[in-house]
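Next up, some structures in structure tokens.
Since every read-out is calculated from the coordinates, none of them should be taken as a lab result. This structure is a prediction, so every number in the text was calculated from the model and none was measured. Cβ atoms are built from the backbone, for glycine too; each structure is taken alone.
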Structure 1
Amino acid sequence: MNSTQTPIYLDNAATTPIDPEVWKEMQPYFEQFTANPSSIHSHGRQAKVIVEKARKTIATLLNASPSEIFFTSGGTEADNTVIQSAVLHGGIKTIITSPLEHHAVLHCVEHANGVVVGVNELGTVDLEALQAALSPEVASVSVMAVNNETGAITDLAAVSKIVRRYAPQAMLHTDAVQAACWIDLRTIWPLVDTMALSAHKFGGPKGVGILVVREGKYFEPIVLGGGQERDRRSGTHNVGGIVAAAEALRMTDVERNSEVARISALRDKLFAGLLAIEGAHRTIPAENSVPGVVHVCLQGIESESLLYLLDEADVCASAASACASGAMEPSHVLAAMGLTSDLTMGALRLSLGHTTTEGDVDRAIEAITDAVNRIRAVQNRRSL
């Protein structure tokens, strides 16, 4: 690790740095205003007002009703709540998803013996396969808005149209955790019944999630206890985290258009530099992915060796999702897309965010090119 230079943080799809303005907004609720919103004294009542104000802010940013907003511990809990609720409330009815989903969805569906349908070459759910799997027995369909590994954007309008026609009784859920920075959530919410968000993916703190549930749609609580969140999700409210989530989402909404333009330019420059490396393959076309995720496969290069050298150069990157306890395992997403093992073994995800600069991109290209050259030099010596 080079301690003389600022680290190059290109792992924003794993987590984003807290925006300084968000930190300033949340800090008083961990130092001065620390009351429990469930307490009946005046400070508790004040804390409750603060939580409800944050709920209203988030609802406005989604074009939702405040009564449709539920706070959780993160995106994983929000996803689990929806899928497990479908099992508890829907009985033995079928749950459908795709193999591209985050494990928070995929493992729940597999545990419930659900149906996993096929995908297309663009890294999104195969609409024909989805349609063929739908029936009156389907209780829930879960399709992510943006893939956390490749950045591929799902055509949720097409998914919604198919589900409403062929399984109108089914709850349609989307994991929109990776979408908030890049897509106006007001365009997503009308298409689905439930939606999961996570504050630390858009400049907020870890430990705060948002589950949006359409009015009139029921979900079974899976966290039982004190009856918070209108008896739907028990547990003491994280007041500071909730305030921060609302402020982070507000700032994201205000800055989204300008950030999309800025990050798109940086993404294009980064791709140009990476694709100049021999054996580099772009996974998803730019028009089918969000600007914040740059995903390539480097033929003949092992991701683990590459990431080790990049870490030495103080470049923070990943091979796939960082949500599996740091495990270096083959990507289930790339395997589902049908990529060959000689490509998937060299997967590299670089994810940009609000702190990314052009200098970061320049240094990353240099560091990755150097690392690949070093690995190939060793491979060549071994082959002699």
Structure 2
Amino acid sequence: MAKKQWSLPVLGFVLLVLIGCKQKEKAQLHQMETVPSSISHAKGFTVTKEGDITLIEVSAAWPGAKSFTYALVPKEKLAVMTFPRDAYDAIIGTPVENIVLTSTTHMEPIIQLGELNSIVGFPNTDYISSPAARELVQKGAIKDLGMNDRLNTEMVLELNPELIVGFSINEDNNAYDMIRRAGIPVVYNGDWVEHSPLGKAEWIKFFAPFFQKEALGDSIFTKIEASYDQAKKLAQKATSKPTVLTGGLYKDVWYVAGGKSWMAQFLEDANADYLWANTPETGSIGLSLETVLAKAQNAEFWFNPSAQTTYTELAQANTHHREFEAFTNKKVYSNAIDKGEKGGLIFYETAPQHPDIVLKDLIRILHPELLPEHQLKFIKPLP
């Protein structure tokens, strides 16, 4: 039998086909490559890319929580893509256009991303302080959905948002369970669990992928990070290290910020001598008035004395407050002085996304010679 002969043109065609197939395979493989997370400060979540899918894993929605994984898929590809749906706690088509938020700390990153108009509902809208958001509340564009732990599920189902960004202190939330069963995705946000100033601020990168605005989220955070680092370096030039007391009395217990807390990190970066800096707690520490007075009576500065926002209120709340040197020398400062239209604290809604400004406030107070032109925004002296 004669051997089959291949002409040069045919061989060339076959070779081109084989090369084309290989290149197509490589392109497909490249498309499915995993792009690792770029989260550098936050400890509670990661964002990775697997081809067209963006995976957000929230490992600390609350202390001791299990991990939650959310798959974000472009809407135009959601119907045609096949993947193990049971592997994810929620699958969301992006970009989302209408969402429900459940914590005021969620508000500022949404505003920074230019997506305020996407918010259609919020529990107890009186807590919202942002003037632009309050205008939407007054117009009825942002509906009041009751309380966070008792969301008005009928209203939520009527709104039919594409996404609910949930806040919870544990896994027991019947309203969220009912909403999930109705087919509305609920994703947990754990920004409040973070202990570092930049860690909290980096949660803007959690929100950005839902709107397909990852580049904008990265850019915003990079500027915040650079500004914070610059201020931190400036604080190291101070020639003094003032002693600091934090917190105040609540039902006969004085709560000071733990040495590994968000506030303690601010004070360290502002080059202060925080008197409880060496404690291991990441939250508050409950102490007696006598214990605090013995250790901090001569502290030069006192920050955030509970709900009291004037020296008169502070003296009326407990006469022993007058015994602190910071009270006598009028060096008491609070983050609760500025409030929104309905009494919500602007600091807790806005400051987590602006840690560089908080740090500059502290530097201006503790080392005024370093930032003489800075105007205090979040932390202000008691009148």
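Can you tell which of 1, 2 yields 3.7 when distance in nm of label points 7 Å out along Cα→Cβ at positions 77 and 125 is derived from it?
2
Matching task: 36, 20, 13 is the computed value of semi-axes √(5λ) of the Cα gyration tensor in Å, for residues 229-316 alone. Pick the structure from 1, 2.
That value comes from structure 1.
Match the computed value 19, 16, 14 of semi-axes √(5λ) of the Cα gyration tensor in Å, for residues 269-372 alone to one of the structures 1, 2, and report its label.
Derived from the structure labelled 1.
Looking just at Cα Rg over 2.2 N^0.38 Å, which of the labels 1, 2 belongs to the structure with the highest value?
2
So if we calculate mean count of other Cβ atoms within 10 Å over residues 133-140 for every structure here (1, 2), which label has the highest result?
1
A value of -13000 was derived for helix-only ellipticity at 222 nm (-39500 (n - 2.57) for each DSSP H run of 4 or more, over all residues; to 500); which structure in 1, 2 was it taken from?
1
For relative contact order in percent (Cα under 8 Å, 6 or more apart), which structure out of 1, 2 has the highest calculated value?
Ranking 1, 2 on relative contact order in percent (Cα under 8 Å, 6 or more apart), first place is 1.
A value of 2.4 was derived for distance in nm of label points 7 Å out along Cα→Cβ at positions 109 and 245; which structure in 1, 2 was it taken from? Write down the numbers at each step before the final one.
On the way: 1: 2.4; 2: 3.6.
This figure was derived from 1.
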